[in-house]
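No value in this document is a laboratory result; all are computed from the given coordinates. Note that this is a predicted model, so its numbers are computed, not measured.
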Structure I
Amino acid sequence: MSPKKISSISSDASLADLLTRGDGAFDLAEAALLLAARDTSATDINAYRTHLKSLYDAAQSCAEELGLDEINPTPHEMADVLSTVISSTFRYHGDEDNHDDLDNANLMRAIDRRKGLPVTLGILYIATARSQGWNVAGLNFPGHFLIRLESLDGNRVILDPFHDGHVLDAPALRDLLKVVAGPAEELESRHYKTVSDRDILVRLQNNVKTRRLDLGQMEDALDTLKTMQLLLPDSAALCREAGLLHLRLGQLTEALTALEEYLTRAPTGPERSRIDTVVNDLKQRIH
């Protein structure tokens with residue numbers, strides 16, 4: 001058995017154990033490291049845990065040097081600490097030049113290279129903020145992951161982990177939305193909604209899956225989809241996607257199993273009817 005396969009099995013077991021604790025009860029950065037370990041052979045995960053601890057300690061020292069209120073720092077003060085530590089001290093930046101590089105969606109490689117995708121860097125910002133006891137969450141913003149910091153008195157700021165932790169006001173958010181989602185898009189309340197840690201990990205893995213599909217790495221993309229299903233085991237959409245990818249690979253029995261599972265979960269509608277037709281066709285081809 002190859003070192004990569006051994007690493008994959010071990011990290012899968014650890015990840016599954018971590019996620020049984022439920023939303024809000026597992027360590028986001030630890031889960032992201034375990035996901036990264038699935039694609040990284042012969043790597044000491046403890047070295048990356050140590051690096052995260054260095055980030056957390058540096059944030060605490062920075063907060064003390066700036067004289068932040070330990071009980072209720074302002075969101076701008078929190079943002080200043082995070083951007084100072086992560087962007088300035090540790091020199092993390094968004095990878096503007098090779099945005100589609102697979103390494104950008106792997107937390108271990110992002111730590112090695114000090115650059116990554118918005119969601120990968122966002123996990124570092126969120127984990128570091130939480131190490132200080134601050135209220136932080138990812139946002140349901142399309143195409144570009146953002147985070148929100150909130151003080152005890154309800155004041156909030158939104159910052160961009162990809163661009164050195166810059167704080168974005170409403171006009172800047174509107175401009176960004178039009179870049180990533182199209183000129184006709186306008187800010188709505190849904191763009192400010194927070195997402196769960198599980199959803200953040202799925203978003204991270206979706207970047208991996210998309211890049212593997214673009215590279216023609218179909219089997220690897222399917223493996224990533226299976227990891228996404230570990231994160232969201234009740235997702236009908238992921239069953240459908242896995243079934244169709246099995247179908248593209250000529251794996252008819254596996255495709256049938258996944259698509260039948262989709263039908264048990266999917267709501268009534270045109271897509272469910274289409275997949276029902278595909279399932280009936282597969283049954284005839286297999287039997």
Structure II
Amino acid sequence: MPTILVMHPQFKESIVEIIRRADRAINQQKGAALSIISPTGGGKSTLANFIGSLRPDVRTLEYTYRRCVSFNVPPKPSSISMSSALLEALGDPRWNRGRADELEYRATHLLIACKTEIVLIDNVHDVPERRKLKGVREVGNWVRNLIDRVPALFVSLGADQGLDVFKANNQMRRRSPAHKRIDYFECKSHPGVARMRRFLFELDKQLPLSGMSDLSLFDTTTRIWMATYGIPDYIIGLITEAMELAVQSGTESISLSNLSEAFRRLYLDAAPEENPFSPETAIRVLDHDGEPFEDWLSDGYA
């Protein structure tokens with residue numbers, strides 16, 4: 001299946017805000033920060049890749065300018081490991097050599113030399129999960145130092161707990177008071193259903209099939225929500241499986257039977273007996289014992 005990007009409102013708003021604030025940071029030559037809050041599967045990686053495509057590297061005969069750089073919070077987050085991860089993403093061959101102050105200095109110098117405009121830090125919620133308050137403050141101070149020294153936008157990507165890094169001290173909080181959300185789709189309200197139906201309609205149009213699959217019909221939408229809990233990554237995974245089945249059967253659109261078998265393929269042995277795409281199945285969250293979304297949000301990280 002070719003790469004498909006369907007921008008639902010929160011996703012599009014987040015991209016617009018990142019670009020707007022990055023342009024302001026460059027024009028004012030002043031560092032800034034923004035948090036994008038989204039649970040696992042909400043589209044953070046897709047957003048990071050898309051932002052990277054909007055700010056590609058610029059190569060000359062002498063230099064390569066890294067306009068956008070992205071890295072994940074390391075397994076043991078600290079000022080040293082954060083600097084090392086950033087240096088590795090920037091391509092520094094000595095990314096893991098040096099004291100804490102040396103690594104931070106090199107990271108700062110390289111960001112400026114590479115004319116970096118956007119720094120994306122993914123899975124920021126891992127910091128409070130893996131470090132106590134002192135460690136969270138250490139990482140927060142590290143981010144603050146970069147914001148103060150580099151005229152770029154620093155974007156943290158993660159679940160709600162990632163905000164704890166920016167709340168660790170008052171100075172850090174003042175540098176990053178703003179955040180945007182990218183939530184799962186929901187079908188418990190009219191606006192929620194309408195938003196998901198619009199997403200599925202746009203997805204349907206982009207499928208490499210000659211006919212529309214009517215994914216945005218109300219009943220089909222709610223059943224896709226039941227099958228995926230409204231998680232964008234799972235929706236794409238389900239539709240990918242269903243499209244492959246449609247192609248294998250020689251049809252030009254996705255049927256309910258394709259979606260039913262795709263559900264089984266997506267979850268394998270984790271699939272419950274009740275298939276969301278059986279007409280007699282009532283719409284509900286698949287959160288009973290042993291079902292895919294049991295205790296899904298219990299730890300707050302999704």
Structure III
Amino acid sequence: MEQTPTRTSPLVSIIIPTYNRRALLPHAIASVLAQTLSDIEVIIVDDGSTDGTQELFAAKGDPRVRYHQAPHRGACAARNLGLELACGQYIAFLDSDDRWYPDKLAIQCQRLESSGADVIFCAFRRFDSADSQPVRFPDVSQPEGRVDYRSLLGGNIVSTQTLFGRAAWMKKVRFDERFPRMQDWEYAIRLAQACDLRYHSDVLVDVHIQADSISRKPELGLRALRLLYKKYQHDYAASIPATRLILSTMQTFAEQCGKTCVLDYFKALSFRRRPLENLRLLTFGGRLTLAGIRMKHSRKEQP
């Protein structure tokens with residue numbers, strides 16, 4: 001079911017994928033409709049919700065809001081469908097449990113045009129629980145300006161909710177639907193490869209991590225990191241700092257879900273690197289192997 005849009009050429013299309021967020025979705029929509037830049041359309045892509053989300057749109061509401069139901073295929077597929085439906089000159093994303101500041105779109109539109117960038121992103125505040133203190137991300141040390149894709153290989157500084165860009169580029173670069181987590185990271189790498197992606201340090205978004213969020217599932221994080229490394233293995237082969245950073249993150253996720261990333265260290269060895277760099281990776285992989293053997297041995301000895 002899709003509500004027919006009343007116009008076909010809004011300035012900005014906002015895409016909100018949602019899955020079983022009936023209680024939270026209205027607050028996200030309200031933060032969009034409260035934007036000081038009001039020439040918008042809001043595309044809600046319901047990714048097969050089973051909690052009655054569709055009932056929120058049974059009656060006529062703000063004509064700028066379009067609701068579309070789709071089979072459950074994940075957030076990446078929902079965002080890609082939203083990109084197909086979008087009619088605006090610019091595109092932005094919001095998740096159904098997050099909030100924008102009222103001037104988010106206006107500030108980003110002005111900064112995009114004044115800088116000549118194709119896509120920009122801002123900083124955000126992250127809340128891990130209802131009573132937690134927010135953490136700014138990226139931190140204040142992150143320099144403003146154009147982002148080279150290679151600088152993103154070691155770690156992500158982009159969240160989907162912070163992106164704002166020209167529709168031509170946003171529609172050209174689609175989300176990789178294989179990724180169970182970290183889709184924004186992988187999407188940002190390809191945006192930075194394809195066009196002029198820039199960071200502006202305004203804090204314009206509040207991101208809330210829910211108890212059932214995929215951000216709390218380390219096994220999905222480990223799988224996503226392995227996909228990321230495989231997809232960009234030639235770039236990682238040329239950068240030992242980026243390789244160390246992603247392997248360190250893999251190790252953290254592996255430990256959280258009781259697994260090992262020893263093979264990941266061995267797979268990261270490359271003839272394109274200096275022998276000393278490979279030796280360091282090999283040594284660390286060997287240390288992890290020995291640590292795992294010792295742990296298994298100590299468990300056997302316990303009564």
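Worth pointing out:
- Among I, II, III, structure where helix-only ellipticity at 222 nm (-39500 (n - 2.57) for each DSSP H run of 4 or more, over all residues; to 500) as derived comes to -15000: II
- In this comparison of I, II, III, the computed figure 21 for relative contact order in percent (Cα under 8 Å, 6 or more apart) is attributed to II.
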